[in-house]
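Next come the structures, one after another.
What follows draws every value from the coordinates through simple rules; no lab data is involved. Treat the numbers as computed from the prediction; the structure is a model and nothing was measured.
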Structure 1
Amino acid sequence: MPIFILVVVVVAGASLPSTADEPFRVIVHPQVKGNQIPKGTLSSIFLKESTRWGDGSTVYPVDQSMRAAVREAFTMKVIGKPIEGVQAYWTRRFVEGRVWPPPVKQSDGDVISYVASTPGAIGYVSSTTPLPDSVKSVIVVE
């Protein structure tokens, strides 16, 4: 019997997207529905190309400091550009139409506080940061 249980756990675990190797974790306000987000959607949210969740409510992305290692990892993995490339994107967007980038918080704790207190918010924190019940983690899928 223990072998059967082990096989089920391994098979079930193998079918889920793994975030154990990621240096960041994506978090959302607990009212946001679902527990997964496609990487392309996440990129569109942080570039403010997508401004609504699937239920029509407004999405509020929040970034980390440009000096934060977690921002560099998130930007490269999700958006596919270095921070400087994203900054150039925001300069163009602002000049073209007065579109502001997401607000920037200075620490994981600040991001957690913002996401917890802002319905529709989404952010990212270091994968080692403990999460309170006031936010929920979502899995990024390809």
Structure 2
Amino acid sequence: MISSLLVAIQFLCLAVLGFTGPLAAGGQILPVVQLAGIAVGVWAIVTQGIGNFNVRPDPVAEGRLVTTGPYRMVRHPMYAALLMAVLPVVIQIPSVLRLAVVVVLIADILVKISYEERLLKLMYAGYAAYCARSWKLIPLIY
């Protein structure tokens, strides 16, 4: 049930951002960041494989631990990609509401990561070693 709640919060945040501003960033740098986020997201899905993909933070029962592609450096490239795609449009047209929604979205993603990592450590014997050699969300930072 917590997984469904976390996903609902994430999609509600995305919906509010979509209804309160543009979906595509403008300017010179922001669209590049947004497109890079979309590319990282597609790369992560292709690397992971559709059968291993789950929008909920619950690992797929018959899934496998993926440590290649973008997962080689970052354990949660899908969440990083989401932030790279969303933050440019909020930066472009900020408001108190949009900034508050981004804070909620980031908090939701951090809770999802914590929840998901607890489950992955239980499911995969090599997950702790993978954590030691990879970044959680942002290379060289976190």
Structure 3
Amino acid sequence: MTDVTVKRIDEMDSLGGVFARARAELGVSSFGLGVHDFPPNHTGHPNHNHLTMPEEMAHANDGQEEVYVVLSGEVTLVADGEEHVLEPGTIARVGPGQTRQLVTHERPARVLAIGGIPGMPYTAPAWSEVGAVYG
């Protein structure tokens, strides 16, 4: 028997249609994996880092570094006021303590986010499970 899971992003469980729970849907247990669907002119992605987040955020202070891969469209990664335009074919890594925000302008964007804690085993947060409520 093969150990393969294949699913379409548009058919995955999501948080409000803007974050597909790819990790849970595919059965991944070794790292975080989600797909953000940002509409045009989106500024709602929180300006955050993973070391000094407010305690009310569901994944506060977990120490994750993240990698962003743009699947379609264009998104701007803002880090300490410096802007990095990401488009398909561009990959960005952001360290745990780096404050960051993803924003779009005229075009929507679909972004694959991969996360993990350097040197540590991965434990999925409860909110990332299929059907879970965020918060």
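Quick notes
- The greatest value of relative contact order in percent (Cα under 8 Å, 6 or more apart) among structures 1, 2, 3 is that of 1.
- Computed -11000 for helix-only ellipticity at 222 nm (-39500 (n - 2.57) for each DSSP H run of 4 or more, over all residues; to 500) - originating structure among 1, 2, 3: 1
- Read-out Cα extents along the principal axes in Å, computed value 44, 33, 27, structure in 1, 2, 3: 2
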